[in-house]
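Peer 1: What follows is a group of structures, each given as structure tokens.
What follows is calculated from the coordinates using simple rules that are stated; it is not laboratory data. If you're wondering where the values come from, they're calculated on a predicted model, not measured in any experiment. Cβ atoms are built from the backbone, for glycine too; each structure is taken alone.
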Structure P
Amino acid sequence: MFSFLQHTFMVYALLLALLIALAAALLSPFLVLSKQSLIADGMAHIAFTGVVIGLLFSNEPLYIALPFALLASIAITFLTERANLDNDAAIGVVSVFALALGLIIISKSDGFNRSVESLLVGSLLTVTVPEIIGASVLALLVICFILIFYRKLIITTFDVTHARFDGVNTMFLKYALSALTSIFVVVGVRAIGALLISAFILFPTLISRQLSKSFNMTLWGGVIISLIATFIGITVSYHFTLPTGPAIIMVFTTFLVVAYIIRIIIAKRRLKDAPNARS
């Protein structure tokens, strides 16, 4: 079953995917529960254009894509906070502009010989050591950020007004969270693809919330679920010769359906047992 670990490229793919899954799962509840989950999808469009621009000038597009995505994340947060735009609207404005720019560049660049498909659906099996190092740094940054600002992040996630009354610098947390999300997307978009990378942010919290009773359970349950789903997805993709990114997403979706069914069963049993408990 684990024979794929004999291949170096599969070990690299597994390491990178697990690091991406870890970073995403840690960011997930703070974005999903504050209704900012669309930022990952928007940043994926932006990262796509950043990588396209980067590939025109260098074989290492990360150096151009990363600052491009960071600037876009700042623009989104600025539009939300200063221009009184709804968060979804701000994400839509910036991401659509960036995607349109990327498509124009591709259409006008005769020498652009990179596969657009690989940017859209990812190429996890061709990862390199520098990419793994980058993902490791990202995971470490996310872990440190959450450990340092954990309580403040929870308050801000559920009640921004209350957080401000408590003296929390909510503006800094929003910019920082947005910046970390943009870094995550840039690191993950080449491996997972622009079309699928946002699922790593969305699914962990959606699945974990079906069965959890507290924020801590949602967070750490999401981390465990994300790592397991990623490992199973890569294993399945290897043995059945499937695209790795889509295989992982199918596992996530299966987990969500199963968790939802379990929640419904538990809820029905509680309703059934309630009259007996009263008597």
Structure Q
Amino acid sequence: MREIDVKEITNSVKEALIKACEVIPSNVKEALEKALSEETDELSKKVLSTIILNDELALTNHLPICQDTGIVVCFVEIGYDVHLNGDLYEAINEGVRAAYTEGYLRKSVVKDPLNRINTHDNTPAIIHVEFVKGDKITIRLAPKGAGSENMSFVKMLTPAYKEEDIIEEVVKAIKEAGGKPCPPLVVGIGIGGDLEKAALLAKRAIFRELDDTNENEYYNSLEQKLKTKINETLIGPMGYGGKTTCLAVKINYYPCHIASLPLAVNIQCHAARHKTIII
């Protein structure tokens, strides 16, 4: 059994969140640069150039990529052979509290969804925990902004829906969203499970690396089809038109009931911020 001090978790979460808010992942930067090189519309080229410059200035000046530094979402995997000497949830939230206070990040969480009173430290985080083999803790975290999150959805479809219907539902949602979620987007899709499982699958999908490949050949092909169809909408960067509405589509799937076909879409803006901690 491996003993882990929860203070190590707190410190790691704090450092990772500050960095996540300031440093765009290299594969996202490369995707934006590729989009710029392929764009022909002058306004769209200017928008992409401004996004890239913004990301570079954030890195150089240690400033947030976006003023919306999000609500923190964490997926935690704890090895069966790990023993924590304290409360995991409090350790993570203490790290969030420290990051948003010491890092001068915008505090965007309210205590109650209707009374709207700010917690003033961006806690609590949204924390999902599962147990796995081994003696390590892996924490995948993302500061998730509201502009793109508000354009996400879950639909309980029936088995009568086929591939072309799934594509139609996703593209319809992207068209309705327009420029609101700040494209170019990363589109996470969850297919299967039940209502809450589909949503979790979609959320986890946006944590995948932009340049990874779906291990399932069928879903890898569907990801590429959806990316093409979404870019054919010509919504473009920030909704001003252009070739690049979507940088990537990522699909996670799970078995489901014979009478249902859950579909969830979680939309991520061009500030696709996430970090992984392994302790």
Structure R
Amino acid sequence: MKNINITNIVDPTSLQPFTGNSLKFLQDASSEARAGMIKAFITQNLGSYSLTVPYVISGCVVSDSGKDVTDGEIFYGGEYYQLTGVNGTTNGAQFSVVKTQDSTADPLDFSDGQTHNVHDIFKFVGTDTATTGTFDSSDLVSAYGAGKISVDVASVSQATTSTSYADLALSTYTTPNDGVTRTWLINFTSSVAFAPSGSTTIGGKAGINTSAGGGSMLRECEVKLEENAGVDILATTIGCAITLVASVPPNTTIKVQILCFGGGSGNINFTNNGFTMVEL
């Protein structure tokens, strides 16, 4: 504990000077106490603490495959920061520290006649750039542990005639690269619209794929319209849903893939898609 000793002050005959070092002493005391409590809190919840991980204290909700991040507060490199979010990015949100001044307090007139800006504000600010920042949205880790990291992606509609699996646009998420293997509740829902050709059976599949171990399909959902004695199959829509719980290593990409089978010249369209991942 850091504390300024004031027992030698005798008002008004013996006054104690307050210097720049005194002010730094108080700032360090406040910063160290805050950091110590937050580090202990993170270690209690997650089992470990790292200077290189941006821990979310509040806000910082990630969506749209890491392209949207709300405002919030983080603890990074042993310091507390406010974070200014960003949305609608094309490259994924990158964050870098930016220094501004408190315009209500600066500038100050010093005793030598000079003026200086001294009330510094440091924030991490999100940008839409391909250039690497200090960290990106996929690096954010909840300080509260299980059940706090949540990703919700509203994917665009996508039609396919391909008989091989193809990625569903925007429906991807890469787990934090912090050395922690987490258990996730993964959910995908879709309304599958069929545009069949003639009476041929037409169907489709959606699957949850992981990049771990060289790539593997975790679970699939199959929907189809069956041929019925040469009677033309009418266009229709069928619901498709996948829900699973999986243990996923760090820095692993989870994605939704789709395909079409049968149908001749027909096609299927995956619409009203929803892709969510919640840490358990």
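Peer 1: Out of P, Q, R, choose the structure whose coordinates give relative contact order in percent (Cα under 8 Å, 6 or more apart) equal to 29 when calculated.
Peer 2: P
Peer 1: If helix-only ellipticity at 222 nm (-39500 (n - 2.57) for each DSSP H run of 4 or more, over all residues; to 500) is computed to be -12500, which of P, Q, R is the source?
Peer 2: Only one of P, Q, R returns -12500 for helix-only ellipticity at 222 nm (-39500 (n - 2.57) for each DSSP H run of 4 or more, over all residues; to 500), namely Q.
Peer 1: Where does the value 12.6, 39 come from, among P, Q, R, when Rg and Dmax of the Cα atoms in Å, for residues 51-98 alone is the thing being computed?
Peer 2: The read-out was computed on structure P.
Peer 1: Given that mean count of other Cβ atoms within 10 Å over residues 27-34, derived from a single structure, equals 12.2, which label among P, Q, R identifies that structure?
Peer 2: This figure was derived from R.
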